[in-house]
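Listed next: structures, encoded as structure tokens.
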Structure I
Amino acid sequence: MIQRILVTGSSGLIGAALSTRLAATGAEVLELDLRAEGDARGDVRDGARVREASLKADGIVHLAAVSRVVWGERAPDLCWSTNVGGLRNVLDSAAKSERAPWVVFASSREVYGEALSLPVKEDAPLQPVNVYGRSKAEGEMLVAEARRAGLRACTIRLSNVFGSTADHPDRVVPAFARAAAFGTALLVEGLEHTFDFTHVDDVTRGIVALTALLATGETPPPPIHFVSGRATTLAQLANLAASLGQAGSRIEQAAPRNFDVARFVGDPSRANELLGWGPEVDLEDGLSRLIQAFRAAPRASEAQGGMR
């Protein structure tokens, strides 16, 4: 049976790649995004619009969000109404639908805050330190409540996903890749800050594997990481980008922001145990491909807008 899967946030970095990958498996992809056109356009804060979009769905992958830590700090009410209110609308629509769709909620490494030890397993305490992280932790609580009420819902946690020139230009990986492609300065906010950078191809492959499991009627798994499990400091990332890019790129240091988590590396073993999933695109390869993509389409990459 063909699965009809609603992807919210379908125009974003992960949503666009996931929609393509799901369609390639034979799924019928339904889309909902503020930036979409036609029937796919919609705001997850609009409960009626979410219910309408969910009517034919057998499953929902909920990616739509105010997706940047800095945006949450600048517009906390919008962050909360989108990330928490929008998820409530999705869960409510799924619970009331005659098709009883499963739901996958995309959460973030930000829910852990400053983890006490690395790598972080999924059962580590949630102690977010910023508005965005708190909104995602609240979302995870809503998903847990929905599960207890009988909804087939689960949470995935993602970390520093990258891999497209269409990404927000001020996110660290596309910012470094663009600078390296054109030989301009790489601005590093916290040289020793350490993160887990995961390619979008790996993330979408993991989500597709999860949707396939849910389509069989299996019980949704507990929270699950789709992460590389590799620790990389921003200094290492900048030096790697500079070595792969145009000669002349230099690294400039700036003070880190006071609302950013300073370090995170996730443990991907649960995804491997439950889904047979593991990262396949290493950082060097993914970053090299991104730098080459910026070189190939400089006009398109420079035209991308964004906030910081």
Structure II
Amino acid sequence: MRRPDYALIVGQGRSGTNWLLQLLDLSRETFCRNEPYGASTSPFNRPQLAQHRFIERPDQQTLEADWDDAVNWTGQHMGIRDPRTTVPKDHLYEHARKLGLYRLARGPRTRRVLSTLLPSLRGDEWRIPSWLGSAQRLERAVVVLKLVAPPGWAAFVLRHRPGVPVFHIVRHPGGFLKSWSRRYAANEEPAAHLRENHRRLSEIAAVSEDWAKQFGCIENMSVDESELWYWYYANTIVARAGRESTDYHHIVYEELVEAPVAVMKPLYRSCGLLWDAAIEASVARTGIGSQDVASAWRETLNETQLALVDRFAAMANSFKGS
């Protein structure tokens, strides 16, 4: 099997995308980029690409023209949001990694100091410095891009970029809502978030009559209901595109918690990555203690939220069979 140049991790926030990225980052053969659009210099932020991220639009010609350039750029640069590398990497010099030079290049304060002498380190993304690693070796790495809430992008890749593995992780709506409420809702103005949810759902309804009918009256939705509707929409769009592709891998968060080795081994295989005893042991350790977290939502959500969760869980039964 030909090893892919890159792979995508896709899913909603608070659904295990960070964990999945960490598990693939255990391989010395991967180069993992975390939400690259979080960097101001990222080509994924260009309007012609960004407008397709949250919504699957009928006309994807712009994606066809610019997607590969964005991926190539991202695979050649490090960025401010990338994970901390704690294991040897083929593209990094091991002595430099052990000396902590990777942390220096990645840390914002030290990078600001270094950039006064090395202009190439300025900005939110930069090419790998010659004293840290090899650009040639980086070209041979499997680039793993973690993209949150990207149904339009994921569907495009599944339909038009054969050979690119897409790892779609879905969490039970109860666990998603509990984690989302704790992480985001508690730190945001509810009215502002509700307006943004209504705006996004209205934009989806404007480009899809079918979704407009399913949503019903968007303005009557609470913040929790509107959040779950977008959760359902985004996951449905990716799962539907996945039905047409052998590159699609559906991952249930709760199953990853229960049996991380059994879930991850086929994903490594799909990327042509070495799986050995050391990686298996590291993957197994990550699941310890996660079972309680995965099932805690029933004790913390209120009755109204539980009713919403049951409703969307029933609607989402089709995801795994996609």
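Just so you know, all these numbers are worked out from the coordinates, no wet-lab data involved. Bear in mind that the values here come from a model prediction, so they are computed numbers and not experimental data. Cβ atoms are built from the backbone, for glycine too; each structure is taken alone.
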Could you figure out which one of I, II the value 1.0 for distance in nm of label points 7 Å out along Cα→Cβ at positions 6 and 94 was computed from?
I
Quick check: 15.5, 45 is what I get for Rg and Dmax of the Cα atoms in Å, for residues 78-165 alone, calculated from one of I, II. Which structure matches?
II
Highest-scoring label, criterion being FRET efficiency 1/(1 + (r/R0)^6) of positions 150 and 174 (r between Cβ atoms, R0 = 35 Å, to 0.05), among I, II:
II
Given 26 for relative contact order in percent (Cα under 8 Å, 6 or more apart), calculated: source structure among I, II:
II
Hey, helix-only ellipticity at 222 nm (-39500 (n - 2.57) for each DSSP H run of 4 or more, over all residues; to 500) derived from one of I, II reads -15000; which structure?
II
Tell me which of I, II gives 18.7, 60 when you compute Rg and Dmax of the Cα atoms in Å.
I
Can you rank I, II by distance in nm of label points 7 Å out along Cα→Cβ at positions 14 and 278 and just name the one with the largest value?
II
